[in-house]
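Input: structures, listed below.
The numbers here are math on the coordinates, done by the rules we state, and not lab data. All of these numbers come straight from a predicted model, not from anything done at the bench. Cβ atoms are built from the backbone, for glycine too; each structure is taken alone.
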Structure 1
Amino acid sequence: MAEPKDLEGFIRSGSPEHLLVRRLDFSRLPKHVAIIMDGNGRWARQRNLPRVSGHRAGIEAVRDVVECSARLGLRVLTLYAFSIENWKRPRAEVATLMALLKEYLNKELANINKNNIVFRTIGRFEELDPSVQRELRKAERATAGNSGLLFNIALSYGGRAEIVDACRALMRQARDGALDPEQVDEAEFARHLYTGGQPDPDLLIRTSGELRISNFLLWQIAYAEIWVTETLWPDFRRGELLQALVDYQKRRRRYGGLEAEESPAAHPPEQRILV
């Protein structure tokens, strides 16, 4: 399948990134890519900078990865921006993170619309500051008519909390007589998750080399391929995303079944892979 025309001018011909693009089969891209963005604090510490500098540098990575995902033609991208556990961080750091989020939305909304991206928030939205909620709703309304990449940003999010919230919703329906508990199957349960109606992630990426799921999309990643890089999030760019996609296409996805022939996966030595 030919390269998407949207990549013209975005990835320079003959560059290392373009060589990766040429290795992709665009008919077999993952429908949904989820990313645990990790390493902002470590990035700042390595440079003797305050943690906020790492968070601010991480915005550049978000900008590049979101636009690249849209131009590649991915259907869904979910970024883990702020977990429920992150509320335990110092109040000043949390306030800075929320201010950076609002700054990102104000600066990037035009570019998000230009790239035909639908913006959506998943998580316990009501726990966010009202000023943050207003900016998020504004971005969701402004992009609701777009038809390209669905960009989820997970805020005040926890995988266990999401499952609990889905259970509560189902129990309320059963209590009100709108649902027979015996008819609840996996598909019905999935419809009540924050990502209801979206395909499950095919590929989960984690930066900074940590080998943890960190309470992210616990239900949805049951059969996701996992790709871990030592690169810290502020240094993550389209090249790493493209390498993850190339490696993803080397995997044989069996979903518990068997194949007549299996060959060992080939991964570059600098990457650590969880299977």
Structure 2
Amino acid sequence: MSLQPIIRALSQPLFAILLSFPALAQQPVPPIPSTGHPELDQYRASRISIYTDDFGQLARYREADAALAPPAAGETRVVFLGDSITDYWKLADFFPGKPYINRGIDGQTTPEMLVRFRQDVIALHPKVLVVLAGTNDIAGVTGPTSNEAIEANYASMAELARAHRIRMVFASILPAHNYTHDAEESFALRPRDRILALNRWLKDYCAKNGFVYLDYFSALVDERGMLKRALSDDGLHPTEAGYKIMAPLAEKAIQKALAEGSGG
């Protein structure tokens, strides 16, 4: 029996696919769908290589993680996981001498943090994890996202942490303001009702599951329900004055997690 007809039949689809590659390459790349917010559209366009080549941005901390020695005996290592609000926080200045590790990345959303959770959290063997996340999800940085989807990502982080005996601290989403021109679009992308709803969910989730809720929101909000003007220039990121308020709250929450054995 000759195998040639079978070989020809099997090779035909592959040959057709190979022929189609040049045609596909010549087609224009479709634009990113517009969000209706020019600054956000520009920001998302600037991150195309991240979304296509390294969605979780594992490359950001890969070498630093590999170079980090295991925790020393008696070391209370803490990882701060989050977006730009964490990324811009100079932990060494606010927690001198503490083995606190910054694993924030500018622009990230909760699904991106889950992608790098094993590398940037579990593999570092912290005793406590402080998560500050969700504001970019609300803003739609990686696409429209429901509160329920954000809550599911929070829960996945908590379950992973508990499985690895890491004590869990969930920080509230910060308020935003529109007191400056630079803050107007950022504020519009983060409806106050959604921030409040997610913070209520986080507080309740922590209470029901034995985690620590870190309430930054109440300490930073003004009488109009917005981030205090003196604590942020762009309506989103704290100034040094803002971090000075946040630092002792974070330290208190970390100590509470250690004392209660939360997540362990």
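Given -12500 as the derived value for helix-only ellipticity at 222 nm (-39500 (n - 2.57) for each DSSP H run of 4 or more, over all residues; to 500), which of the supplied structures 1, 2 does it correspond to? Going label by label, the one that fits is 1. Taking distance in nm of label points 7 Å out along Cα→Cβ at positions 87 and 111 as the criterion, the largest value within structures 1, 2 is that of 1. On relative contact order in percent (Cα under 8 Å, 6 or more apart), which of the structures labelled 1, 2 is highest? Between 1, 2, the highest calculated value is found for 1.
Among candidates 1, 2, the computation of P(r) over Cα pairs in 10 Å bins from 0, in percent that gave 6, 27, 31, 17, 8, 6, 3, 1, 0 used structure 2.
If you work out mean count of other Cβ atoms within 10 Å over residues 55-62 for 1, 2, which one comes out largest? Kindly include the intermediate steps, with their values, before the conclusion.
Working: 1: 20.1; 2: 16.6.
Structure 1 comes out on top.
Taking distance in nm of label points 7 Å out along Cα→Cβ at positions 103 and 143 from the coordinates of each of 1, 2, which one would give 2.5?
Details: 1: 1.9; 2: 2.5.
Considering all the candidates, the number was obtained from 2.
Comparing distance in nm of label points 7 Å out along Cα→Cβ at positions 167 and 183 across 1, 2, which is largest? Structure 2 gives the largest value of distance in nm of label points 7 Å out along Cα→Cβ at positions 167 and 183 among 1, 2.
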